[in-house]
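Each structure below is given as structure tokens.
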Structure 1
Amino acid sequence: GIGPETLCKPPNLRTTPMGRDICDLMLAVGRRCGRSDYLPCICWGIRAHEAGLWQVGDKVALQGRMQSRRYIKLIDGAAIEKTAFEVSVIDIEKL
């Protein structure tokens, strides 16, 4: 599992075009050197609704799996294919 880690951006609860409720989270994961890495996470269904109520600074622990997805980003008018990596949350709790 991952955690305890800190929610560092406001949760973004939304509905996908396919009608699924999801919540995007960004966690700050501390390193030994005093710096942080930022870990994007996606919660689904009831967990998305719970996470959508949380606040920046809340501590959370989670279990999930890393996944990648491709998307297109326009850079100077050119469509560039990019890959995003994120954790698809299986279980999460606010501490």
Structure 2
Amino acid sequence: MEIESIQKRALRIIQPDFSYIEALKKAKLETLYDRREKLCVKLFSSIEANDDHKLKELLPPKNLQPNNLRTNRKYNLPKMHTNRFSNSFIPYCARNAT
């Protein structure tokens, strides 16, 4: 991602003697990808837990007939025709929900 490269460049300027991972640890930061993942999980779990949440009605229906597969989905996802929709918040989190 472009913004991740900006963070890498900034850390390279601030900590020129360290690799990106070492500079992150030294600055007590996470990668932007990891931060986004944690925030998505936190928000999605709060939507799931709260029946009065405004976004609760947007969640896909739960999978009531789970199969014994390696990737057992918690939600029935609609067919997605575009990557843009597939990578949007609700489908992305519902696909990765455990």
Structure 3
Amino acid sequence: MSEKVENRNRAVLEAAIALAQERGFANVTRDLVAERAQVAAGSVNNAYGNMEALRDAVMAVAVERELVDIVGQGLAAGHPAARNAPEELKRDALAKLAA
């Protein structure tokens, strides 16, 4: 994969993470991600195949970075990566969600 493609894919993922934090995990759309990442909407699909795969990547990073807001929303939605998060992170995420 070329450096340009890697940079674009990273920009798409970071845009999706930022949008999930700002607007909510369930409200991340292809068009919003494309606008934030400053790429064509088709580039979002090229990077991740479909929105489900992009959401999976967002949740995996949210667990890795311990982004409790996103993980809590993932738990509420029953996302597998959120359900498999460390117990302490799940506890913190649920507490934040309930607050």
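Bear in mind these aren't lab numbers, they're just calculated from the coordinates by the rules spelled out. Small disclaimer: the values here were computed from a predicted structure and weren't measured.
When relative contact order in percent (Cα under 8 Å, 6 or more apart) is compared over structures 1, 2, 3, which one is greatest?
1
Which of 1, 2, 3 yields 14.4, 44 for Rg and Dmax of the Cα atoms in Å, as computed?
Of the structures listed, the value fits 1.
Given -2000 as the derived value for helix-only ellipticity at 222 nm (-39500 (n - 2.57) for each DSSP H run of 4 or more, over all residues; to 500), which of the supplied structures 1, 2, 3 does it correspond to?
1
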